Structure 1
Amino acid sequence: MNRTAASSVLLEVIATTVGDAKAAARAGADRLELVTAISEGGLTPSVGLIEAVVAAVPIPVNVIVRPHSRSFVYDADDLRVIERDVRAAVAAGANGVVFGALDARGDVDLGALERVAAAADGRDLTFHRAFDVSRDLNAAFDALLRV
């Protein structure tokens, strides 16, 4: 993409395979969001795929961490899996993680977000489309600003 130095627009492209990632990088993407099962809204990719994509492209790779497509409400077992997946993505070279969690009321689950941020060890953290289905978008936005 042709952008001026003053431009702050980033082009992030979803990738589901190494081929997608290479094509996006060649076409000028600034960053990738790596997912699997896009028809399910995007689920956590395998460590092997993360490693292969990170090795294949010269641009940052952010990895979605979403263990299932049932909802954005996670129980204690889900959160343990999520933390392990975040640490694995970081170890595999991810620039950051893409994550979102809601509590049973539909509010941003700040406790889950804090756990993910700790596991991400300073990497970029993007709150994903769980925001769109939160109970109150303004309250969700305010909560995320405080994190």
Structure 2
Amino acid sequence: FKDLIKRCHIVPIAISYQYDPNDINKGREEVSKKLHGTYTKKRYEDLVNMLRGLRRFKGDVHLHFGKPLTGDYENADEVAMEVDRQIHIGYKLWDTNYLAYDLLQGPTRFTQKYESLNTKKFLDRYKGLSEDLRRIILRSYANPVVMQLEALGM
């Protein structure tokens, strides 16, 4: 297994967007799962969402290439943990991520990271949505901050 992983030259890649063009759709799916225990996708829904993600506004985009996996991994779980760790550390956090984190966590730990963001404009995108849906969407923006802090041991 160790030799196979080294021969594969696995390089973790993290891609991050300032704005997720599918954030509301993903949030609605989560709300449905929470309320009904399930979510049934429509035919071609994944394809439509992928196209939306490719074509709609994302703001700034960042692509990060990690280091090739060269360790002596015993099993697939260890490989997955290292890939996840590198992705979480290499993921570029945007002003939208920091704002969502602060809004959900309470204290303004990262205020300086989103000073130039038009917070009203960002939050206006979710005006008229239920509180539950807004919270799920904000959590999706905040989660990369949480994961990076954990990966860095902070």
- Query: For distance in nm of label points 7 Å out along Cα→Cβ at positions 38 and 134, which of 1, 2 scores largest?
  - Reply: 2
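Which of 1, 2 yields 33 for relative contact order in percent (Cα under 8 Å, 6 or more apart), as computed?
The correct label is 2.
Could you figure out which one of 1, 2 the value -17000 for helix-only ellipticity at 222 nm (-39500 (n - 2.57) for each DSSP H run of 4 or more, over all residues; to 500) was computed from?
Structure 2 accounts for this read-out.
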- Query: Which structure, out of 1, 2, was distance in nm of label points 7 Å out along Cα→Cβ at positions 54 and 126 derived from, given a value of 1.7?
  - Reply: 1
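Using the calculated result 3.0 for distance in nm of label points 7 Å out along Cα→Cβ at positions 30 and 110, pick out the matching structure from 1, 2.
Working: 1: 3.0; 2: 1.5.
Source structure for this number: 1.
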- Query: Comparing Rg/Rh (Cα atoms, Kirkwood Rh), for residues 46-117 alone across 1, 2, which is largest?
  - Reply: 2
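To test your reading of the models, identify which of 1, 2 gives -0.85 for log10 I(q)/I(0) by the Debye sum over Cα atoms at q = 0.14 Å⁻¹ when calculated. Display every interim value, and only then the final one.
Working: 1: -0.67; 2: -0.85.
Clearly, the read-out refers to 2.
Just so you know, all these numbers are worked out from the coordinates, no wet-lab data involved. Note that this is a predicted model, so its numbers are computed, not measured. Cβ atoms are built from the backbone, for glycine too; each structure is taken alone.
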